[in-house]
Structure formats: C-alpha cells, structure tokens
Structure P
Amino acid sequence: MGRKRTSKVDKSPYKLRRRKLADGRESLFIDHAINGKHEYEFLKLYLLPEATEKAKRENAKTLRRAEEIIIEKCNAHIQGISEAIETQDKSGILLCDYIDILISYYKERGMNTYKALVTARRNFEVFRPGTRLCDVDKKFCIDFKDWVLSYRSPKTGRVLARKTAFGYFWHLADILNNAMRMGYIKSNPWTLLNTADKITEPQSTCSFLTLDEVGILEATPYKHDHIRRAFLFCCFSGLRISDMLNLRWQNISKSGETVVLSFIMKKTRKHVSVPLSSKAVEYLPERGVAPSDRAVFDALPSKTRIGKHLKKWTKQAGIGKEIHFHMSRHTFGTMLMTAGVDLYTASKMMGHSDVRATQVYAKIIDSKKVEAMNLLDKVL
C-alpha cells in the first residue's frame, strides 16, 4: 500500500480506523470514544491493495465516503448538543460541549481558529473533565494556570515550553469572552484575574537566515531541487508553507513588468495582493502547459518530509542552525527591515493585519546593530 491518507476529520471524537484482512484488503471502521470507553462501527467499506491506478482511485473514493459518514455523525452530535441547550439554562452546558459548538462554528466558516479550540478541549478533558461552563470561576482559572505550568508531556516527560503554556492558558480567555458575548454566562471570571494570576507572554524569539546564509543555500545544489526551490521562493516572497502549498497558477499574474501574487491567506482568511521580487520569480517552477488550477509547487512531499530534507540540505551546505520551513518567512521579514522598507509597507507585503507583528523583525535588526557595535568596542 502507498502512504496512508490522513482523514480530514481526525480531530473529531469519531476516528476512522483500519483493520487488515487476510485477503490483503483493509476494512474501515469508526472508533467513537465516550467517557473513556470505545464503541466500534464497521462501515462495510474496504481499501484495496494499491497495485494499480484504478485501485488508488477506488481507495480515494472509499475514503471520501468514510469521511462523509464521520462528518454526518459529527454534525448530528453537535446538533444534539445545540437542541439540548435550547431546553435548559445555557450556563448549564458542559465546558467541553460549549467548545464543541465553537469548533463547529469556526470549521463551517473555514477559520483555522478551531484548531486551537480542539487543543483546548483536549486539555480541559485531562485537567478537569465534566466541568460545567457555569462552574468556571476565578479559582478554576488559577488552578488551570498551575496545571498548565506543571503539566508534563506523556511522550517526553518534559514540562511545556513557556510559549506553549502561554497559548494554552489564553485559550481559556478566548472561550470565556465568547461565552460572555453569546449569553452563555452572566459574568466573566477572567476579568477578576490580576497580572499575577496569569501567564505572561514570553519574549518572542525569531530564527532566521542571514543574507550570506541564503547565498550559501542558493549556491548549494540538492538532489530534490523542487524542495530547494520552494524554500528559496519563500525566503524571497515571505509565504507561509501552507500558502505556498495552496498556491495555484491562477494566483499569479503580471502587471506591466511586475509579477503579482493574489490569494487568500490560509491563516487569516484575508485576501492579499503582493508583488514578487525578481529573485522570488527566479525560483518559480516552469509552468509549461499546466492549467490555471494546478498547484504551482505540485510535486512536494508532506510537510514532515520537507522538514527532513531541509535539515539534510542545510547540513550539506554547512549551515549549523536548526532549520525549519517557517524560517524562510522570518528571513524575508528581516530582509525587508535590512533593506530599509518602512513598517507599514513591510506589514502589507507580509500580509500582517497588525503592524506590531512586523515590528518583531525591526527589533531583531536593531539588536543585531547593537551586537555589532559591542563587537567594535571590544576591538577598539
């Protein structure tokens, strides 16, 4: 069989599972976790050994049908919760059931906010399962803060990074603010917390490549050139990996001599239109006869595999930094600041809705200037 396709609904309480059969097929079934217990429903849908293109197409069709069934079950689950709310005091709803409603709301609108809520729901199920929304008070918030700061990963045994703990804790603020606006609670316990009761935001760190390091990578060939070109394209365009993977030829046009990208950012769901530098255009693949709806970078592996190839390539180039794909966006941001681009223009080129997000790169360049002066003082 080829690489298993990940279900689009694997964040739901219904999980799609497979069981290998003696004849080589795989039987699909649903695993539904209820209060720690599991119920199984076999779908009478089967995946074939992918020996032919026809079998691959049949398997894709079968997986889509299985996911449709799970989505139907999720919708019925959410509808049941909503109907139950209509017949009782809204504040009597369980905290996790309320989060389910928010997740459904954001997913239906294509907003990535739901992903943070999925994580929040999982945390509250571990921290204090069965909590009603009306029972969330100031003490609950403080206890949750202490739990987040002391929680250890079952896989690594290590406590959470400060930035991760900060994000997990502030999920609760977003949930309570939403509940207040929607009339599920009459008062917001979050407003009773003082600074000492909260997890403060850690100082932002931002890893990036210097211009010299980018030049070294440009001069270093790699056996998977399409991965190399995709990364360098993002270094000179500032695209996130998600937007680069979603990019279609129809998103690229010319205005006079300028090549322009026009697309909807996956993270913010906002439309942006930005010009491409000649260096970014240099790393675009040849279009050939590709239709307008074809992905520009259409031969890339999974994000995990891309990350592994980046590490091999940069090691081959002699760059000692811990590399990750998002570093390309940070590199673009610092390039803009180094080139003297003003904050407002830079924020538009990066698709930031708030100029404060762009200021991070300006601070990095300022700190590098201070470091340079300190080194000069030592020499003198």
Structure Q
Amino acid sequence: MSVKFTEEQLNNFDKAMLIQLFLNQQEQLESIDNKMQLLLEQIADMNRQRFGRSSERSDESNQLSFTIEDGEIIFNEAEAFVDDYFDDDDEGTITVTRKKSKGKKEEDIKGLLVEEVPHEMTEEELKSFFGDETWKRLPDEEYIRYKYTPASVSVEKHLVAVYSGSKSERMVKANHPKQLLRNSLASASTVAGVYNAKYVNAMPLYRIEAEYNRVGINISRQTMSNWVIQCADRYLAVFYDYLHEHLYDYHVIQADETPCLVNKDGRNAGSKSYMWVYRTGKMYKDKPIVIYDYQRTRKSDHPREFLKDFKGICVTDGYQVYHSIEKEREDLTIAGCWAHARRRFDEALKATPKDKQKSCTANKALKMIQAIYREEKN
C-alpha cells in the first residue's frame, strides 16, 4: 500500500529523497498499468468467448511464406508485415459473372444405374392428332430424374442338398455359405445394415428397430445388440488387431482422447469415460487407419499400452500424460498439435486492442503458422 505525504513533508525532503520517491512512483504506475492491461485483455477474451464468434479463421491478406535454405526455415516477413502505403479503395467495381458449370447433372448421376422409361403415342393417338396428314418421328425429348426405392426385405431360404451312400452310412452336404451366427436369422447384409445405421448414421437401436418394423422386419433391439457384440468379438476384433499392428508401420501418427458418457456401466450416473482415438496423418492418403479405443479413465496406462510397440512421432494436444510416456522411452517422440498452439495466439490477438494487433507478437506467430498450413495444403 502506497504512503501519502503532505505538502509540508515533501518540502522538507532533500533532492535525493524526492528523486527516489519519483522513481518508486514510476515503478508502481508501470506495475498498475501492466495489471490493468492484463485485466482488459482477460475481459475482452471473456466477452469474445461469451458473445463473439467462435471461428479462428485468419485474415487471408498479407500472407506469410517461407523458404528452406541449408536446412533452415526462413520466413519472408516483409510480405506480411509491410505497412500499407497504398490506398485499398478501388477506383472502379469489377463484376464477375459466374457461368453455370456444364455437365453437372451428368457428373452427379455418374455410376448410377440408368433405367430408361419410354413414353410413346399409339397409332390411334397419332391419327387422331394429325388426321389425314402423314408424320415422322423426331429425336426424343429427354430429361432425367432421381428415383429412390425404399429398403426392401426378403428372406433367403437355403436348401442344402444332403447325400448318403447306398452301401455305407457316409453323408455329404453340398457347399454352402457358413452361418454368420449359429441358429440365427442374422446375415452379413443385415448385420452390416445395423452397423451402418448405428455407427455411421448415429441411430440408437430403438430407432433402428422402429424403422425395420415399418418395412416388415421384426427384430428387437436386444437381438440387434447381441448381433453387434457377437460379430464384433468374432470377426471385427481380428481386423481391429491387424490395423493396430499395421499402424506401427507409419512414422507419424496422431492421438487424442474425448470424454463420453456410457449408460449402465456399473458406475454412478454421469461418470465420464474416454474414447482414445489413434490415426494416421492426413499426409498418408492411400489407406488411412483410424482406431477407437474405449476406456473408462484418462490414465496414462491406456496410451502406454496402446503405443508400446510404436516407434516414431505421435502428434497430440498438450495433455501431460503423453509427455510422461515420452520420457520413459527413447524411440517415441511426442509432437505438439499446431491447432492447439495456434488457438492460444488467436485468443491473445483477439484480446489485443485493434490498433496494436498488426504489430503484436501473436499476429506474427499466426502468420507463421498460416504459412506452414498453406505449405502442407499445397
């Protein structure tokens, strides 16, 4: 707390004391100004989070680029931070006329089965229209429309021929597809339909049950649940393990964990579970791999076990668990995610007064990250 002196006390101070008091006051004012600036930035950031747009899109003007010389990255900052010497106002307005792309309908229906539906007139209709006049047929007028056929269901009844020897008790059956689940009505196409509806279209089982009932399929949600679990254990688990092992062949992968809620898992309602996701990067476009690993907690044991045989670079967010695993091994490198790093600079830039945004460090950092993004995109 600062001390307040009277005018009489100040008159009695010598020159050295007055200079020291003035310097102390300058230091206090600078500290107060820094704290006030920090508070203003925090208030601006909170107002932006509460009332502003959540987009982090950068201004595309004054883009920054970089080159690599002798293994070093050199940013061409002059392109991005040069002062605006010229007036941006155009003397005239340029109007761009967008032409409708040709062949869009043909491109949209490419690969679909085309069913021709002829519409012709009978001999009697033509005579009624033309009378005694003769006529000739011109090229047909054509138009195309989509045709949607709702899902249809049928029952396959397999008749497997069985043979026995006339002199022996030996028996043989004709070749036939193996049953997906023994003594079950489930077929590969039916179970695939359930998987697609539940995991691709995010439909809960009770809605799938209702949808199936509308087209005449009587399958309860309990039955579908059993199909999903049993087929996952019998067939998909093998494929899952293969992809997990094949993921180790890549030099760079990505990892992230997302909270989720699972009902009736033996814990209190509202308890958090986590879906750990591991995938190949977007630079590997040939055959991308995405693996989901459900766990009840966010402990380090889960990524430690999953990544135990991986040797390379794993790109993650700032969660400390990944870095703790990195310290335990020499063949694993944890790399930071640019999107997470960029977000902090974006928040700092938006909290900075507009007249200072162009020259602030956060803006320069965003331009550099933007240049890296653009280079990867190209």
Structure R
Amino acid sequence: MLTLLLGIVLVLALVWKLSQLAKAPSDRLLQAVSLCLVCAALAYPLGLAPGARATDSLIGGGTAKLLQNVFLLGAVYALQCFFLHSASDRDTGRRRARRELIPLGLTVAVITLAMLVTPESERSHTYATANMRLAGVAVFYLTAGLYLVYSLAMALWWTVRHARVSGKPLRTGLRLVATALSAIVLAGAVREVLNVVRWLGGEVHPAAITGAKLLLDLAIPLFVVGIIYPATVTRWATARLWWHHRRTYRRLGPLWTALNRAFPEDALNRTPSSAWRDTLRVTGVHRRYYRRVIECRDGLVHISPYLARPGPDEEPSGPLTPEVVARRLPEALRAHTVGEPVSTRAVPVALPSGDGLDDDVRQLVALSDALQKA
C-alpha cells in the first residue's frame, strides 16, 4: 500500500513540475527538480517485481536492476544539481554541475561493467540474497552505494544550509528533507560496511540488512513529503483564500444587487466578457470579489446623502452603523429613484474600524447581512 501511494505521489509531482517547466523552460532549478522526478519515476516500476520480470525477459537478466540503479543515480545527481544552481550564479552552477558528471559517469560505467561480468544466474537477486563473494556483485553494490552516499551527503549539507536561512513553510519542508537524507545517508553507510563484510566472507545478521532497508523505506516517503510540503501549504492557503473570497462575494449579493440597480454606471465590467470562462478561471473569483467590494463602496458613497436623513424614530446625529443603514437604505433608494432633492455632499457610511481592506469588507458584509434580514 505504501509503495502504491508513493508511486501516485511521484506521478502527481512529476506532472505538476513538468507543467511548471513548460511555462519556464529556462529555469535551472525547475530543470533539476523535473529531471530528478523523471529519473525517480523511471526507476519506480523497475523496482517492482512485475516491472523487473518484464524488463529482464525482454532485454536480459539483470537489466532491470542495472537500469533502476542508473536512474536512481541520475535522480540523486539532479538533486545535487538543484542545490548547486540555487547556491551559485548561472555560470558557476553550470560548471559545478558539469564537474559532478564525472563521478556519475564513472559510477555508471563501473556498475555496468560489473553487471556484465556477473554470471546471468547471479543477476536476478535482491540485496539481501546477493552473493557478495562474487567480485561483480560486490563491486556493483559498493560502487553504486558509494556514489549515493557521497551525493546525498552533499545534498544534505546544502539542505541544512538552506533550511537555516529560509522562512516557513520552506524551512519546515527542508527540515523534513534533511531528516530523510540523514536517514538515507546513514542507511547507505551501513550498507557499505555490510557489503565489505559480506565480500570478505563474513556473516551479517539478517536484522542488520532488514534494519537498513526499513530505514530507507521510512526515509524515502518522508523525503517526498518534505519536497511537496511547502507547495502543499501554499496551495492550501490559496484554496482557503479562494473559498473566503467566494463566500464573501455571495454574502455581498443583497447589498450589491440593491445598489447596482440604482447605480448601474458604477459597474466595472462594462466590456462584454465570457461569463462561463471567467467562472472557470481560478483567479476569476478574486477578480469578482474585489470588483464587488469596490462597486458596493462606490454605491454607498453615491447614496450616502439620502442615508443621512434619519427615520421618524431615529436620532438625527446617530452613527450610520450597518444596522442603521440597512433600515434606511430602501427608503434612500426610493428617494434617489424619484429624484428627491438632497445635499450632494457624501457622508461616512459603515466606516471600518481600521485602515485595511479587510476591515472595510467586514463592514460591507455586516451591512449586506443586515439588509437581507431587514
């Protein structure tokens, strides 16, 4: 179940990053992250039994294991490139990334040669059942493991540095990534020691191999969570803001409808537009929200001289609170429609307690709610 969930998250993250890369194809950081996810996505099915069997039967024994490790090495290299580009200018980052291709290329060449010299009957194995006394098998695991430990340790160092100077939620995500990388580096280092012991003919307790594997199984999902955490938190905040604006837009409906009938010239959408297209756009809600707030406030400014006239049971100098305005608004709109004479000077209506837009919107919403209940 965990493996399936990891695969789903991996595919979703890949689609998301590729869509971002399509909009900014020259972004080095997006290129590195996308390459990392592409390599991880290619390695994922090769680590599953059905995918490994199909690949080995099609090309040859051990092919799935070799390709899986090559793609994993590529993913780790791309992760390292992400930090190299983020910590350097464009030219320096490019030079460092090219320099890191040397150990990657050597590692791929060595593990490929090691797989070729290994008898085909010894290629289809798991790490726990591998015959490490064979030079090809031992060199394969030692070389791949050594590069992974080196590259991930470098990525861990950069992650910790970035986490110290980053703000939330990026700092939280980087800390999760750093924790996961620490566990992976530790598991990789333990495996390297076990590889040497097994190569030299020593016995390794199965619990040591199982423990290292368990550490990897826990660290990899944590790494994915850390990568997607900042974006997930940001998207959640965006979704909450979208919902708040949509709800406020609807609550302003009674006030806006009354004022728009009296002052249609205040409408900001005078040019024809496709309503259904605007509705489908994510930003359409925000645009309609701000437009409605502005139109409501403009309408209140125009009708305010009529609202200043008190009702028969009201104090002449009383404040124009949302409740008072809701009682006076129908009569004020009627007086405006028939053209009754009134002062042209605007008066304050439903003034907010602060200077921010949110304070103003709260007053407008309170007025609209009171108008609906009146």
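Where a number appears in this text, it was derived from the coordinates with a stated rule and is not lab data. A quick note: this is a predicted structure, and the numbers were derived from the prediction, not measured.
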message: When semi-axes √(5λ) of the Cα gyration tensor in Å is computed for each of P, Q, R, which one produces 39, 32, 21?
response: P
message: Quick check: -16000 is what I get for helix-only ellipticity at 222 nm (-39500 (n - 2.57) for each DSSP H run of 4 or more, over all residues; to 500), calculated from one of P, Q, R. Which structure matches?
response: P
